[in-house]
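These are the structures in question, set out in turn.
Nothing in this text is a laboratory measurement; each read-out follows from the coordinates by a stated rule. Source: prediction; values computed, not measured. Cβ atoms are built from the backbone, for glycine too; each structure is taken alone.
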Structure I
Amino acid sequence: MPRATNSPASRRRRKRVLNQAKGYFGNKSRLFRYANDAVKHALQHAYKDRRRKKRTWRALWITRINIACRANDISYSRFMEGLAAAGIELNRKILADIAARDEAAFTRLVEQAREALKQKAEQAA
């Protein structure tokens, strides 16, 4: 009795991997064994980097806010503390956008943060 190889499913699986590997260099786009390894690695990197992308954007927003803060003679941490004390709840994405596009609005936010920090210091003293 001949051996059953589940040929249609195996072919479909191999074809799917080779289609995912289109555009890869050399044997990685043509031979299943090498394509399979390359696709597995690519999927691992894609999964990891979807999470890393969030960290990268947050770091960029913080850098942009910090640059705008330094231009207004206040540190990033004091600015964020002042915003919290003033009860202004803007996320870093929006703050970075304001810092990049509207200097006057960002300066007003810095002034509000300074006022809140002064009031906080007076209450503590």
Structure II
Amino acid sequence: MALDITVDVASPTPPFEQIRSQIAGYVRGGLLAPGDRLPTMRALAADLGVAVGTVARAYGELEAGGLVTSRRRTGTVVTGQPARPPAGDRVRAAADALVRTAREDGVDDDAVLAVVRAALAGVPTG
């Protein structure tokens, strides 16, 4: 199956995360089944116009999440779906939404970080 993966260089989401989340979505949606092989890192990097290291990081994150396994001779193969999405997925999605909202509202990065730090410390902002 040819994967329809795109990378938006204008997005605040790093390219490796865009790749990771799209492949994870294909696995969770059943479009990639256990045993399916992913493209080689070099081939996918060339198709997307990104560095091989970017794809390697995405594949590494997928492997850490239990969605794929990488072996020398067989390449990267889908292992299946983890019992539940990794805890970080919801946090990443919330962070992406926060960054998008901040950019739309013209809030600078330092102000966003200050708000997040205050929330982590339990300090009310308002």
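Observations on the structure shown:
- Given 184 for volume of the Cα convex hull per residue in Å³, calculated: source structure among I, II: I
- Entry that produces 1.03 once Cα Rg over 2.2 N^0.38 Å, for residues 3-74 alone is calculated, selected from I, II: II
- Among I, II, structure where helix-only ellipticity at 222 nm (-39500 (n - 2.57) for each DSSP H run of 4 or more, over all residues; to 500) as derived comes to -17000: II
- Distance in nm of label points 7 Å out along Cα→Cβ at positions 11 and 91 - highest-scoring structure of I, II: I
- Structure with the greatest value (metric distance in nm of label points 7 Å out along Cα→Cβ at positions 43 and 67, set I, II): I
- With relative contact order in percent (Cα under 8 Å, 6 or more apart) derived as 21, matching label from I, II: II
- Comparison of I, II by distance in nm of label points 7 Å out along Cα→Cβ at positions 27 and 115 - largest value held by: I
- Structure from which 0.97 was derived, Rg/Rh (Cα atoms, Kirkwood Rh), for residues 51-106 alone, options I, II: I
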